[in-house]
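What follows is a set of structures for review.
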Structure 1
Amino acid sequence: MIIVVVVAIALLAAATWLLVKRSRAKSDQVLMDSFGRVRSEMIEMRYVRSYHVNALESDGQDTYIDATTWNDLSMDSIFQRINACHCSIGEEYLYHVLHDVHAPDGLLAFRTHLRTWCAEDPKSRMRLQRILEGIGRRSGSGLATYLFDPVAKRLPHEWVYKVLALLPIVALSVIPITMLVGVAMLLCFVCFNVIVAVVKGKSLESDLESLRYFSALVHGAKSIQRVFDSKLQEIASPDFAGTGEPDKGNLKDTLKAALAPYKSMRGVLPGSMHRSASELELPFLLFKAVFLSDLILYNRTVDVMIAHNTELRRLYAIIGELDVAVSTASFCASLPWHCTPSFKEEHVIVVEQGYHPLIVDPVPNSIVLDNDCIVTGSNASGKSTFIKMIAVNHILAQTLHVCCARAFSLGRAHVISSMALRDDIESGESYFMIEIRSLLRIIRECNKQRCICFIDEILRGTNTPERIAASTAVLRVLHNTESICVVASHDVELTRILERVYENYHFCEQFIGNEIVFDYKVKEGPSKSRNAIRLLEYMGFDAQIVAEAQAMLGKTENGSNTDYQS
C-alpha cells in the first residue's frame, strides 16, 4: 500500500513537472517569436503618463520636449511603435524617456549597452522578460505618485488606528473580570473596527493597489539581482539620481543599495477587504480588519518610502531601464536598418539613408544640415514627412540612442516644433492666434538654448502678403540664434527672399499620363513645380472648375486679377 502511494505521488510529481516544463517552453517560444515584431495591440495612453507628469511637476525642469512638439510629431504613435515593454513600470518609464532629449551621454551609453546585451543574448533576455512579466501591468498603477510626493499619500492621525487596534485586546482582558461587559465590549469594538477597515479601505483601494504593485516591484528586483548577479557587475551605473554624476560602482552595487531599505519587506498589503476571497482567506482578512493591519501597515510602508525616497526612485529607474532596453532591442530588430548615432560639438546634422519609423515601406533620404533651410514642394510630395523624419530621429538619438538611418550624427540640441496646430473652440482662440503663440515660444526657446526647430507651413492662418512679410521677419530672427531652423512651406517667395541666409531643398513629382508619381527624394534648390490644380483634375473635379482655376492662376501671375469679382 505504501509503495502504491509513493508511486502515485512520484507519478503526480513527474506529471506536474512535465506540465510546468511544457508550459515554460511554450511561454519561451512566445517570447522568442514576439521579439522583433510590431505589436498589434495598442495600450491606452492615459495609463502611461503618470510617471512623466509627476516627474515634470516635481522636478520643474524645462529640458523635456513640450506637449506641442510631442503632438506635432505624433509621438504617441512613435511610443506605440517602440513599446514592447512587459510591465507598467517599463511603459511609464519609456514614455518619460522619450521626452528627455537632454539625457546625459553616460546614460545613453548605458542604454546602448543594455540594448546590445538584450539583442545578442536571447537566453538572458528571455529570463529577464519572464521576471518583468512577473512584475506585471496595472492600469494606472499610481505608484509614480509615491516616488515624487510620498508625504502627500500618508494617512493622517495614525495614532487613532493604533488605539482602535488595541481596543479588542482591552475587551479580551475585561472578560475574566466581568464576562458580560467584556463580551459586549469585544463585539462592539470588533464591529466598529471592521466597519472602519471596510469604509477606509474602500477609499484607499487604489492606494493599496499601488502598494501591492510596489511589492511586485521589490520582488522582481530581488529576482533580477539573484539571476543576473555576475552580469550586473559588468555594467557601470549611470546617473540614476539625477545629480549629473554617475552612481558609484556597477549596476549590481546600485541595485543592491536601492533594494536595501525594502529587502526585508515581504508581501506588502497582500489582501484587501474589497477583493473576492476564498473561505480559507476569510478568517485572515477578518483578523486584519479587526486589528486594522492594512491601515497601520500602509503608513509604515509610506514612511519607509519617505525615508528612502532616493533609493525608491533609483529602484524604479533600474527596472524601467531594463524593460526599456528589451523594448528598444525588439524595436531595432523590427526595423529594416538602424544605427547608433554619434554626437558632435558643432551644430551639424548628417543623415544617411534616414527614414520615418511609422512608414511601412519608407523611401530613405540623406542630407547634411549645417544651416537653416526651407523645404518646398507640391502637395503630398513628402516635405512634411521629411522634416518629421529628421525631428523624430533627433529625439530618438538623444533619448534611446538609436536612429532609423544607416548613419546619423548631430550636435546635442533641444527639439521644438510648430506643425499640427488647430483652432481651439473651447478657449475661443483662432488658428492664427494659436500659431503666433507657438512661434513666439520657439523664438524664446531658441534664445535660451541651442535648439533644432521644425516649422510646417509657417503662418498659414493669414493672408498671403502679410504671411510672407511676417514669415520673413520671424525666420530672420531664428537665423540669428544658435539654433537650426527647418521649415516646410508652399511659399516659394520665401526661398527667394531668404536665399542668402537659408538653404533650399525641395520635393517634386511627375505626371505620367493621368497619374501623379512622387519619388519622395529630397533635392537641392527651391521647388519649381505646382500641382494643386492638377490634383483637382486628377481627383475628378468638373472641367469648368479646373479651367477657371487655371485662368485665375494666369491672371494672378500676370498681376491682372485685381478686377476679379466673385
Structure 2
Amino acid sequence: MRLRLIPLLAASLVLAACAQHNAQPETGGAFQLAIGHINDHHSNLQPAKRTSVTVDGETHRIETGGFPRVVTQIDAIRKRHDNMLALHAGDAISGTLFYTVFEGVADAALMNQACFDAMALGNHEFDNGDAGLKTFLNALAMSDCATAVLGANVMPEVGVSPLTPKTRWDSFKPYAVYQFGDEKVGIIGLDIAVKTKQSSMPDATTEFADEYTTAAYYVDELRQLGIEKIGLLTHIQFSSDLELAQKLPAVDFIIGGDSHTWLGDYAAYGLDQDGPYPAQTMNRDGAPVCIAHAGEYTQIVGELVIDFIGDQVSHCGGQPHLLVSEEAPEVIKALLHFTAVAEDKASLLLLAEFQQQLEEMTTQSIAQVEQRMCMKRLGVATTPGCGIGRQSDAHRLVAEAFLFSAPQADFALQNGGGVRNEIAAGPLTIADVYRLLPFSNTLVTVEITGAELRTLLEQALAYALSEGGSDGAYPHGAGIRFDVDMTATSGERISNLEINQDGQWQRPDDSQTYTMVTNSFLALGSDGWKLLAEINADGRVTDTFVNYAQSFVDWARAQQRITRPESHSTQLYIPPAE
C-alpha cells in the first residue's frame, strides 16, 4: 500500500505534492518508472459501441473504451509496476451531455475511480469560465485520491477569479513531486496558452504565460531542489511537445494531450496512427526524452515505461492499450496494442446512476433526419454516405437554427469548432442536439458594418491557418455567402461576399450596419474573431440568453423533418497549398 501526496517541503508554496510510493530503490543506480495515462476524454464516459477495425480485409464492429475500462486498465498497470504514476493530460471535460448536464461532476466521479496522481489543465477545462472549472475541481477533490491539478502557466487574477481567492495556487499547482524509495520525480503541468485564451472561455482577467518560458523556470526550480528526474504533463499538442523537449535541459519525459494524437500500430487496421509509441527525441543536453500521448475519448490508455541509469533516461518503452470489449472477436484481441479489458464494476454502477438521470432527455425524439449530415470544420466532406464533396451540412443547419431563433438578424455565423458531431439519419433526440452543441453558449446579436464583416471573416480565416490557431475558427453561416481562397494573402481570402436581404443576394455596403446572430463564445473575440471583442466593448452585442443548443431543438421541432440544405455559406473553396 502506498501513501499518497505527502508534503516534501512544507515551507515551499509552489511545491504541489510529494507522494511516497512503497517501493525499494533499485540497486546500481537503475530505476524504472511506469506511467499509465490518458488525455482528452472530453466527458466521453461511455464506450464507443461500433468502432470499425479491419483485419485481413474483414471489418469488425466492436465496443471500445469507456471510463469503466480505463479504471480497470489503470489498475492493471498499477499492479504490474512497483513505481507507477497515473496521469491525465487535460481536456477531461466538455464535449458530451454528461458535461452539459452535470458540469464536470460526472467526470470527476469517474476519474476518482481511477485515482489519478496528477492532471494537467487543458483549454476545454475553461469552457464555462473560471467558475465552471472550479465546480469541476471541487468535485475532483471529493476523494482521498488527492489528484494534483497542475497548470504552471495558468494565471487567474488573485482575489478576482474563483480559482484564486487568496493566492495563485489555491486551486492548482505548478508542479508535483513524487517519491519512490530514495528516488524523486518532478512533474510540471502546462496548458496551451494562446488557444486557451482565444478559443475557450477563461475569465477576462485570467492569463496564460508562454509555455517554454514557464517550463524552463520550473525545470530550474526543481533542479535547485535536488530533483533531476523531471517530466512534463502537457496540453500543448504533440508537435509542440517535440519542440519543447528539444529546447529544454534535464527533461526526461512528456505525457501530452490536445492534439488527440494516436501513437501505436493502428493504421493497418483502419484506425488513426500518428507515429510509434512512445516517441523519442533528445533534450538540450543531448539526453533521451520519452514522449507519449493516448489518443482521445477513453479509447486508449498509455503505458509508458522509462528506465533510468542515474538521472538520465536509458530506455523508453511500454505500449498503448486500445481498450476493447472482452466479447470482441479473438482475431481483434490478439492484435498488438489492442487489449481486452473488463469494465470495472463500481465504475459501471456509478456511470449507470448518471446515465439514469439522462434517460428522459435522451429518449425524447424531436424530429426525423432524412439523411446523414456531415460535420467538417474546414473544407469539403470526405466521408462516404455523409454528403461527400459538400461543405458541412451540420454547420449550415446550426446556422439556420440561429436565424430561426433570432428572426431580427440579417444573417448568422458560427465557428467550425462550436459544432462537435455529424447528425445521424433517423430520429433526432434532445440528447443528440446537446452532443452536437455541447457548450454553454447563448445566442447573441451583433450590430456590425459591412466593412467590419469582411474584416471579421478575414480574421477567422487567418486564425484557422495560423500556427497555434485552430481550424475551429472557420466561419459557417446562413443568410450569407462568400468564396474562400486559402492560398491568397491574408486580408484577401474572402471574395464575392453577399448577404440575403428580403430574398435578394446583395453585396454588403461598407458603411451600412447589419444585424448578425452568433454565439456568446465568439462575441468575446475567441477563436481569432478579434473584432467581435471590440464591437462587444462598444456596446453593440446583445445577449438573447437563448442556449445555442436550445435554438436547434426549437428549430428542429418546427421542421419535424430535416433534409440536407440546398446551399452553404462557402460557395467556392480553394484549400491552402500543401
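Comparing structures 1, 2 by FRET efficiency 1/(1 + (r/R0)^6) of positions 136 and 216 (r between Cβ atoms, R0 = 25 Å, to 0.05), which one has the largest value? Largest calculated value belongs to 1. When distance in nm of label points 7 Å out along Cα→Cβ at positions 88 and 192 is calculated for each of structures 1, 2, structure 1 comes out greatest.
A value of 104 was derived for volume of the Cα convex hull per residue in Å³, for residues 104-223 alone; which structure in 1, 2 was it taken from? Label of the source structure: 2. With mean count of other Cβ atoms within 10 Å over residues 472-479 computed over the structures 1, 2, the top value is the one for 2, the highest of the group.
Using the calculated result -0.31, -0.55, -1.21 for log10 I(q)/I(0) by the Debye sum over Cα atoms at q = 0.06, 0.08, 0.12 Å⁻¹, pick out the matching structure from 1, 2. Structure of origin is 2.
1.01 is what came out when Rg/Rh (Cα atoms, Kirkwood Rh), for residues 328-447 alone was calculated for one structure; which of 1, 2 is it? Write out the running numbers ahead of the final one.
On the way: 1: 1.01; 2: 1.08.
Value 1.01 for Rg/Rh (Cα atoms, Kirkwood Rh), for residues 328-447 alone corresponds to 1 out of 1, 2.
Starting from the value -8000: which structure in 1, 2 was helix-only ellipticity at 222 nm (-39500 (n - 2.57) for each DSSP H run of 4 or more, over all residues; to 500) calculated from?
Numbers: 1: -18000; 2: -8000.
Among 1, 2, the structure yielding -8000 for helix-only ellipticity at 222 nm (-39500 (n - 2.57) for each DSSP H run of 4 or more, over all residues; to 500) is 2.
We did not get these values from a lab; they are worked out from the coordinates using the rules stated. Not measured: the values here are computed from a predicted model. Cβ atoms are built from the backbone, for glycine too; each structure is taken alone.
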